[in-house]
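Structures follow.
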Structure 1
């Protein structure tokens, strides 16, 4: 029987904790290929969590190619680690196929060699990316700040939850060029990062779209907050005190507590949710919120770098990129 410890107190969705635990056991060989995992019902009863959460974890493992969901039979491990020999054989087959196609285009061996060298050189230059880490205390803001940087050229983004990093500081990549965080978390990072010049402090703000939705709330509104992490929920709760007057705001509720969503939404006229709601909510919760939106309001919220911080980070990344490629 598989036994996993799930901690509802972590700022990590329960299904993601389960995916990580099972994936680790599969990669370590503790769950070899062909092993049948417990049924959704059995694992739900053993761990004391909703069946929908177990199914979501199994579905994600299937998307990762680690398990196969066989109708009428169950869920089976289907992981085949690739050894060095088979990788080399596959590489040689791929190279032969490419050479055949290039020769069919009428290219000579010397022309192919020149083109391959040029393409490899281009790839080598692209590898000189700026490695940027973002450290924040909740999933939602971490994702939003990362999205702000994704359009920048030649940047590799790594995200770290602050609590996880505080518990396991050795997971911070030593080759990082820049570490972005808020003043709240910077003092701890200064104790584990030898080169403190790599640490860049930013200021966060509620996105203009989020503010526009919140300021329209009326005194008679009954407002709820749904979140993936309670810290994000607490930020929104505090924000409501600034932007609303006499609006009754209930305590934040976690999206992964699916069994209680209906009860939570009862009597509400509006609800605040993360901007990337689909990333955190189950299909069933999304359906319930869609029904709620027919009469109430669903306001998507996010925190992002303010304009000054964004320009500051853009400039630092630009200088680092020029330095690495000079």
Structure 2
């Protein structure tokens, strides 16, 4: 019964919303797929949740690789409810947890990798999250321009971690690194060093048909960098990944991904000049034939129920990013 309802909704709602036949491309954005629920990362789907996400995508949409979708869009032949699946950062669980489910439902994907953290590294935000996760009831971060924080349960730890991430996210890369290093020094146990993909896992993804894309080296807020430094981040990350997979990278994802706050128009030009064919942002909405190929929209619903997940995805088609 649920399958029939979902299928009916995917057919009738585009008519109601007047989006049917509009040649719109939805691009989903993920970061991780977790083996089990993590109270510090409630928005990250578990294997079980990702499985029903991809089941819904397979049954109610037309999943395409990013390359195929853009090719069909250029020709005005994009199918109804076209959708792409993408991942940012390059986590190990993209290969170990997400890939088997993508294969199960025959869904193409693109993984955008920040090269500075692969092979035993750890994203700066994960250092903060993991440190707070294993902390006792108090942490003093005044030495790096933050506050004193107390927490007594999982929810308060999650809130504190988010406050810290928000405050340091837009710092200069060096200043952010100083804060993160100090936070790590206060960790009450060894932090995991296997969160990010290895070269072999990247090769496994590529061999399975997953497109590997660029995502800079250090995942900086590009808008905080001068153009020379931004170019270095973009180009060096591209070259590193091309060395690993032995082929040219075609697509790029802006770290954080909001124009003005996280990247600038001048850096869009840098991405073009670096030889990429298209790039994705994190602006909500869908893309159309006349959308900027170097600022494609992405959106993933946060709902935990399939009906609402589908409804929000379809409502998102009302917002076309040009």
Structure 3
């Protein structure tokens, strides 16, 4: 069975230089060890690694780990900065590099397109252009420069993604208010804030009836579904006591979570088993978060290996092969 990594990231040097020059409110800070790290104010966002920039390193890593296909994406802060012209340029730069990599490594590299989401007309244009170049899906951060994914202004983008039936990786960034909540200390934005950002975004989609309006969407929830699996009972109780006139869903909250996909990046076998018990093994995909410093290639392989063979094979490759028509 092939192993397909759906949560793994790439940058380009040009993207980093655009961020350095025009990335407000983000900035590139030189660490005490002389390496670059991306911050928003006092909050660390991402620490670039050599593998983020080099597909040769990536392919060598994939071969050693036994990963057959990587579906790469740009991580936070994506391209939600710098104004319209810079955002569009950053998206095109990243997307074109991934399209070129797919051609250079056929059968090994697929990719999620990044869109200048805060400029919906330009985002739809970039979606069309990159689908023509072979994008396998799209990535969106759980908040778009502090804005909710369910905002009416973004509906034209979602409508076009829905029309095309594209998978969408929902990846966290630093949540709005991270500075006020002191999440820069101890890197809490990564350990807690990212989970909060994803959980809030997806919960809002569920209770908004978002997946009723966009029924062809295949959402992929990063990092083991964040806190969503643990909150299913609370969601059910909230739905039970809601006033009927305010209810926007047509199904139960858990039904929506079982329509989505969730990657296996939990860093813990017990958490992965619980995720499977909630959403089903057919709704879990293999991911590693490579090459971030916090990647868990070994853990994702070991944790999926500990599952029953049918679940292991579904998560490692069969589900993604079907979803992405590989």
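Every number here is computed from the coordinates shown, using simple stated rules; none is lab data. The structure presented is a predicted model; accordingly, all values stated were derived computationally and were not measured.
For volume of the Cα convex hull per residue in Å³, for residues 148-235 alone, the highest value in the series 1, 2, 3 is held by structure 2.
20.7 is what came out when Kirkwood radius over Cα pairs in Å, for residues 36-187 alone was calculated for one structure; which of 1, 2, 3 is it? Answer for the origin of the read-out: 1. Where does the value 32, 24, 19 come from, among 1, 2, 3, when semi-axes √(5λ) of the Cα gyration tensor in Å is the thing being computed? Traced to structure 2.
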